[in-house]
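Below, each structure is written out as structure tokens.
Nothing in this text is a laboratory measurement; each read-out follows from the coordinates by a stated rule. Note that this is a predicted model, so its numbers are computed, not measured. Cβ atoms are built from the backbone, for glycine too; each structure is taken alone.
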Structure 1
Amino acid sequence: MFRILFFKTFLIACIFFVYHGCTEVSHAQNENSHRFLASGSGMKQIVIVNHEGVIEWSYPFQGECNDVSMLSDSTILFSYRHGARLINMQKETLWEYKGEANTEVQSASPLSKKRFLVMQNGNPAKLMEIDRKGRIRKTIQIPVVAKHPHGQFRNVRKTKEGTYLVGYFNGDKVVEFDSRGEVIRTFAIKGNNFCTLRMANGNTLIACGDQHRMVEVDPAGATVWSLEKEELPNHPLRFVAGLQVLQNGNIVVCNWGGHGHKGQQAQIFEITRDKQVVWQIDDWKNLGQISTIQILDEPGRMEKGELLR
């Protein structure tokens, strides 16, 4: 009887230990996790993924989405190669811009709830501010290097100062234009410059695509920080695409797996400034090739310029 009682007590203690041990491990794994919005070239859907890594909402479509944003009213703005569209959570189209013939739209970002910045690749390439009624309120012609629209531009952003950061997908440079389309400065940066962000300190963070790196430069163009191809153990940089800088200074990176690297690394990871990985998503079965992301638990309104992505 004593042996039976001892065994039952021991078994209960083991179950208690295993249960609470697993709970703590699970909590430790999830304490840095995020709810996020994402899409990508080749993904053919836009998704919202919860903190447990489960898709809670999806919007299937046929297109190439390299830029997607959620506004504070939960509407979603995205580019889809042949245009840009605003939808609600019921998947209804609220606004749409259809690109002209022989053009591509690879960038669309909100300037307010009623005004959007759209980059139309083509000959000529046009950077446009378009309102919810479809009126083009401003157009700036952007000089091109590559003649084919697909090789011209990806994510273009307007800064808080009213300038435009334009990374050349082919051309090995990032150019900052003023509100009239005049060149303010040019950063000589090798790579398929996919995403360019003006940071709070005045520096510029650039995702360099198939150059397998990302780099931060000061206003004079000098490199002050970078992440190189093999710096992170188990996270070789492939095509460095969309970025988001969080309020704590961490950087969320879309490590797009196209051009021969599908399934070979986590699609998303978050690093600290001292290059420690604190969160990642590695789910090729359900998510595919992610090239654009917005962290949804980060405070701030995209249309007010309060999110750095």
Structure 2
Amino acid sequence: MPDHASPASLRQPTSCHSAERVADSRVIADREFARFQALIHRVAGIWLAPAKKALLMGRLARRLRELSLSSWTAYLERVQTDTAELVHMLDCITTNETQFFREPRHFELLQERIFPRWRADADQGRRARRARVWSAGCSTGEEPYSLAMALLGAFPPATGWKIEILATDLSTRALERARAGVYAAERAERIPAWLLEAWTEPAGEPDHVRVAPGARELVRFARLNLNDAAWPALGRFDLVFCRNVLIYFDPPGKERVVGQFLRHLEPDGHLFLGHAESLTGTAHPVRAVIPTVYVHAPRPGRAPASRR
């Protein structure tokens, strides 16, 4: 699920995710499930359809046993009074699935159209040699590290470009793994060979690689709940990647989050969504570049340029 419940990746089961395979005789009543639905939607913007009741039970059953709680109602009362446990619960219910260089057409668009335009604009003095990128719903880090490698390939340090990448997620567990930057070698096979060689290194454990410092240092990880009414001061970005996140919001929540993204996106900046997401028919000031990729086209007088 998204940043606020992010669809990103968990390759090794955590205690709460492995709980899906743990049988438990306690069945959650419809009324109890409705209370969990309401709480999770209010706090994180995630809407759990009735069909997700089994998933909720599977993800949280082990946690009830660890806390020696005898009922779902007791656990519900716990998370409503214990902020740390609420965070733990959200970690458990978020579904994480991601890959390096996922949805290759997006990276082709960067290499073939967006990055060359940036270079041309910088050469002609229309922009500074600086790029700011946001990976919202970054999960365990494959997306922001893919962006770091792609940007370093297009704008090597010797060219004088300054690159900043913000990577946010709701899951503290996923962010911890992302900061480590260590991945199974088989997952890293999706990285183009020339970038794999340039920007990864042996991890010190069999069949794993680590993202090299030069790429890792470009990325700043932070916890952010996209469902919060107010976001911290993040500045403006040239690219926002929020892929396979909006599918977990209801329509009003989706509209609100997209509006927030656009307030943080430079005029002519690009918003990348997931393959199942669309802004078709939206009232937001965007136009499609290719399916699932939109350019911010603010109306005159509504969003002053802040191009550096």
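Can you tell which of 1, 2 yields 14.5 when Kirkwood radius over Cα pairs in Å, for residues 166-245 alone is derived from it?
Label of the originating structure: 2.
Ranked on distance in nm of label points 7 Å out along Cα→Cβ at positions 86 and 254, which label among 1, 2 comes first with the largest value?
Going through 1, 2 one by one, distance in nm of label points 7 Å out along Cα→Cβ at positions 86 and 254 is largest in 2.
Compute relative contact order in percent (Cα under 8 Å, 6 or more apart) for each of 1, 2 and report the one that scores greatest.
2
Thinking of 1, 2, which structure, once Rg and Dmax of the Cα atoms in Å, for residues 214-293 alone is computed, gives back 13.0, 41?
Here the read-out was taken from 2.
Given -3500 as the derived value for helix-only ellipticity at 222 nm (-39500 (n - 2.57) for each DSSP H run of 4 or more, over all residues; to 500), which of the supplied structures 1, 2 does it correspond to?
This value belongs to structure 1.
Work out the source of 82 here, i.e. which of 1, 2 gives that when volume of the Cα convex hull per residue in Å³, for residues 102-157 alone is computed.
Comparing all candidates, it corresponds to 2.
For distance in nm of label points 7 Å out along Cα→Cβ at positions 150 and 182, which of 1, 2 scores largest?
1
Once Kirkwood radius over Cα pairs in Å, for residues 110-237 alone is calculated for all of 1, 2, which comes out largest?
2
Here distance in nm of label points 7 Å out along Cα→Cβ at positions 190 and 206 has been calculated and equals 1.2, so which of 1, 2 was it run on?
Going label by label, the one that fits is 1.
When distance in nm of label points 7 Å out along Cα→Cβ at positions 70 and 174 is computed for each of 1, 2, which one produces 3.7?
Clearly, the read-out refers to 2.
Given a value of 1.05 for Cα Rg over 2.2 N^0.38 Å, calculated from one of 1, 2, which structure does it belong to?
Label of the originating structure: 2.
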